[in-house]
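Undergrad: Please find the structures below.
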Structure 1
Amino acid sequence: MSQSLFGKRGDKAEIEEGSDFAPKFDENGLIPVVTTDAASGELLMHAWMNADALAQTIETGEAVYWSRSRGELWKKGETSGQLQTVVEMRTDCDQDAIWLKVKVGGNGGTCHVGYRACFYRVIPVGTKERPARLDFAETEKLPRN
């Protein structure tokens, strides 16, 4: 199913300047994905896709990822109601990373811990404290659906 959606990886010029989508998956068959809120630009999460997840996302317009911990496809929001509708999908210059701009359903949250975004803690830069202490950028969790 997914292979027909993807072009063959050609030479560097074809990959970087061509119009065929020919994603480069890593040795585990995965490609990294960053997901942002389409309206605000806020970084929501980082995840992985395999060829099937990428194909399903393209075909349905809803974000589908590969769960490395569970070893299965994972349609974001299927159980929580926080479905991610893809507004735009991009790939980088050498087609080895994906960027999703999404509209989040439900309560607008993304993180399974309960925060709006998975990046809810700040790592201080220039600190000599060991171990470095994380600062919470988000302090309140969203109500459960």
Structure 2
Amino acid sequence: MAADLNAFINEKFGIQPQDIRTYSPLTLAYIGDAFFDIIIRSILVNKGNTAVNNLHKRASSIVKAQTQSAMVKALMDDLTQEEQDYYRRGRNSKPHTKAKNASTIEYLDATGFEAVMGFLYLTGDLDRAMELVNMGIERLGLDVLE
């Protein structure tokens, strides 16, 4: 099982774990967005030294609302009931921002996906998060692993 980064951070900074069931879906999406971003950036960086501009372009093409929307749609049948519940909570939230380059539906789907990623991160289920991201990458044929 993968190390629990969130638990490690809490331990190092003396933070008591919280009940994430009390967190708003937008709070889960907030941390889930950053978590998904670090997964994608880590994959790209760990494949070898590359110009930062190229890394940014590749990461940005994946960590955007349209791709996250497509990814969660490709994964929907594989999400557990609990993950689907977090997705729905995130998707049905009322974000106070607008998508820059995505439709409202794509933005809401992406928020749902990010809420699932946030849930998995905060509960320490990094193995499951990696499994879902890997399935999504494969199903969408993204070039992140090439």
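Only the coordinates and a few stated rules stand behind these numbers; no lab work does. Fair warning: this is a prediction, and the values are worked out from it, not measured in the lab. Cβ atoms are built from the backbone, for glycine too; each structure is taken alone.
Undergrad: From which structure (1, 2) was P(r) over Cα pairs in 10 Å bins from 0, in percent, for residues 39-86 alone calculated, if the value obtained is 23, 38, 27, 11, 0?
TA: 2
Undergrad: Assuming 2.9 is mean projected area of the Cα convex hull in nm², for residues 23-62 alone as calculated from a single structure, say which of 1, 2 it is.
TA: 2
Undergrad: Given that mean count of other Cβ atoms within 10 Å over residues 15-22, derived from a single structure, equals 12.1, which label among 1, 2 identifies that structure?
TA: Derived from 1, not from the others.
Undergrad: Same structure again: If semi-axes √(5λ) of the Cα gyration tensor in Å computes to 29, 20, 14, which of 1, 2 did it come from?
TA: It must be structure 1, since only it matches.
Undergrad: Something else now. Supply the structure label, taken from 1, 2, corresponding to relative contact order in percent (Cα under 8 Å, 6 or more apart) with the calculated value 20.
TA: Only structure 1 yields this read-out.
Undergrad: Could you figure out which one of 1, 2 the value -3000 for helix-only ellipticity at 222 nm (-39500 (n - 2.57) for each DSSP H run of 4 or more, over all residues; to 500) was computed from?
TA: Checking each candidate, the match is 1.
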